[in-house]
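Quick heads-up: structures coming right below.
No lab work stands behind these numbers, since they all come straight from the coordinates. Since the structure is predicted, the reported quantities are computational estimates derived from the model, not experimental observations. Cβ atoms are built from the backbone, for glycine too; each structure is taken alone.
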Structure P
Amino acid sequence: MMDGESRDSLVKILFFAKARELSGLKESRAKLPANISYQSLLDTIIEKFGLESIRDSVILSLNEEYLAANGTLNLSDQDEIAVIPPLSGG
């Protein structure tokens, strides 16, 4: 691999609650850039899986740890990203 060449990682994406309902999936696999900003990751997942209606309330986690919305991620194969919509109730 050449320096500066982007590398992709094959990650598992898990969908919960409303995200599962909207996507019709419990989980999926996606090839994503290994180095990706939180915002780019969120945009990619929202677009690819039709989650526009919950965009503003979704939280993402990586390997069971919540992600900071202003961070940059270093993804590797076998990572798990969870799409967690707001929980209803009250």
Structure Q
Amino acid sequence: MSLDIFSGHSDTPSAPARACFAVSPSDTENLPRVPKALYVGTSGDITLRCADDNLDVIFRNVPAGMILDIRVTNVRASGTTAADIVALA
């Protein structure tokens, strides 16, 4: 078992991610939890909904390797051409 010397500290939105999961874009399903950020493995557009918004927005031409430090509830299949997206929670 690895020693986590920061385990006694509170987790905040600006703290490093403590969990990650692959994002499967969907036009109907919410993400299983709201992440702190999204990592984009393959460049393209991402259609998403931020946690406090009621409408989707498109991030165009997101380069591979980019970390978008935004909290989102949805990554849509329609309009998303980026791939290999990982949520950092």
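Out of P, Q, choose the structure whose coordinates give Rg and Dmax of the Cα atoms in Å equal to 13.8, 43 when calculated. It must be structure Q, since only it matches. Assign the value 2.7, calculated as distance in nm of label points 7 Å out along Cα→Cβ at positions 13 and 45, to the correct structure from P, Q. Attributed to the structure labelled Q.
If helix-only ellipticity at 222 nm (-39500 (n - 2.57) for each DSSP H run of 4 or more, over all residues; to 500) is computed to be -6000, which of P, Q is the source? That value comes from structure P.
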